[in-house]
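Next up: some structures, all given as structure tokens.
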Structure P
Amino acid sequence: MPARPAGKALLATQRLALREFHAGDAENLHRLNRDPRVMRYIGDGSVGTRASATAAISRARKHYRDYPGLGVWPAEERASGAFIGWFCLKYIPATVEVEVGYRLMSRMWGHGFATEGARALVRYGFDVLGLYRVVGLTHPENLASQRVLCKAGLRDAGWGHYYDRDLRLFVAVS
């Protein structure tokens, strides 16, 4: 089994381990963000650069300090230690909403990892952080992600305007 990078652990599920990002994660994050299939429904669909991955890790680390218990965490498959993507439970800018989200390597799609991680983070938000409401957002055409959110316990709440665009809104209430 490969050596796992250091990073404060957040939670573990049957198959996943989530921990804090650190500078050594930049290459894995860059690999994730440069896959056009992964980025298809994110923002304008542009793939990321190594510099944007490094900047994202810096923002994630600041978020850990500013909002204890919330953030974006790299996800590793527990059995192999392999990086499979990230999960988040974070404030949506300019709102009081807390969003559950995920971005996985395309080779990890279809194995239930997104549902497993999202479900665990919603439960963590309610049980550990005492949140009342968690939202999930998707591009209107991202039907696979919409199914994940429903399987993770969120309900379809129609549309919402977030990140300067109209998105599908899913909600879980404790």
Structure Q
Amino acid sequence: MQRTRLHGFLLAGLIFIVDQAVKFVVTGPLGVSRPGDERILLPIFDLRFVPNVGVSLGLLPADSSVMRWLLVLLTAAIASGVAWWMLREKSRPDLFALGLVLGGALGNILDRVRFGYVVDFLDLHFGTWRPFLIFNVADAAITIGVLILLVRAVLVRDKPAETPAGEKVNA
């Protein structure tokens, strides 16, 4: 495996471990483990436990066992697609972004398998205004990774492959 790809998969593993470790600390030693539990850290930042049974923005709520496992299968298929993409990708920035997405996806998949929901707890707010839904480390990694991919898709143009001297290019 090319070294750059290996770094992408290592980043995915790191994101997965950090996500699960932070969730363990928040729901264990910090005691934010049931709906309604909260811990105020800063005037604009709290830890607030929210079991997320859906996906982003509460879409596709998995309010039954069948929906839960269908959502696990759907997200596992997407994560597999991201891993497959990583095996073929050559761009270092894209591999970095895909590593963020894969690591975050795996963290949220494990939550859904273990608990039936994704553990969300990071609450950034300004007074009563909340520019973001309550989220977790995995969600942040996925969002940053997708944003990098989108920005690169719009702004970055790959250089055309160079043709060896003496060969004609069919145009």
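Please treat every number below as a calculation from the coordinates, not as lab data. Just so it is clear, the model here is predicted, and its values are computed rather than measured. Cβ atoms are built from the backbone, for glycine too; each structure is taken alone.
Among the shown structures P, Q, from which was the value 15.0, 44 of Rg and Dmax of the Cα atoms in Å calculated? Could the numbers behind the result be given before it?
Details: P: 15.0, 44; Q: 19.5, 71.
Clearly, the read-out refers to P.
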Q. Quick one: distance in nm of label points 7 Å out along Cα→Cβ at positions 114 and 146 came out at 2.3 when computed from one of P, Q, so which one is it?
A. Q
(Q) Say we calculate mean count of other Cβ atoms within 10 Å over residues 26-33 for every structure; which of P, Q gives the highest result? (A) P
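One of P, Q was used to compute FRET efficiency 1/(1 + (r/R0)^6) of positions 42 and 106 (r between Cβ atoms, R0 = 30 Å, to 0.05), and the answer was 0.55. Which one was it?
Details: P: 1.00; Q: 0.55.
Of the structures listed, the value fits Q.
Taking distance in nm of label points 7 Å out along Cα→Cβ at positions 34 and 98 from the coordinates of each of P, Q, which one would give 3.5? It would help to have the intermediate numbers written out before the result.
On the way: P: 3.5; Q: 4.4.
Derived from the structure labelled P.
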Q. Can you say which of P, Q returns 1.06 when Rg/Rh (Cα atoms, Kirkwood Rh), for residues 50-129 alone is computed?
A. Q
Q. Given a computed value of 17 for relative contact order in percent (Cα under 8 Å, 6 or more apart), which structure among P, Q does it belong to?
A. P
Q: Tell me which of P, Q gives -9000 when you compute helix-only ellipticity at 222 nm (-39500 (n - 2.57) for each DSSP H run of 4 or more, over all residues; to 500).
A: P
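Match the computed value 1.4 of distance in nm of label points 7 Å out along Cα→Cβ at positions 10 and 154 to one of the structures P, Q, and report its label. Could the numbers behind the result be given before it?
Numbers: P: 1.4; Q: 3.2.
Value 1.4 for distance in nm of label points 7 Å out along Cα→Cβ at positions 10 and 154 corresponds to P out of P, Q.
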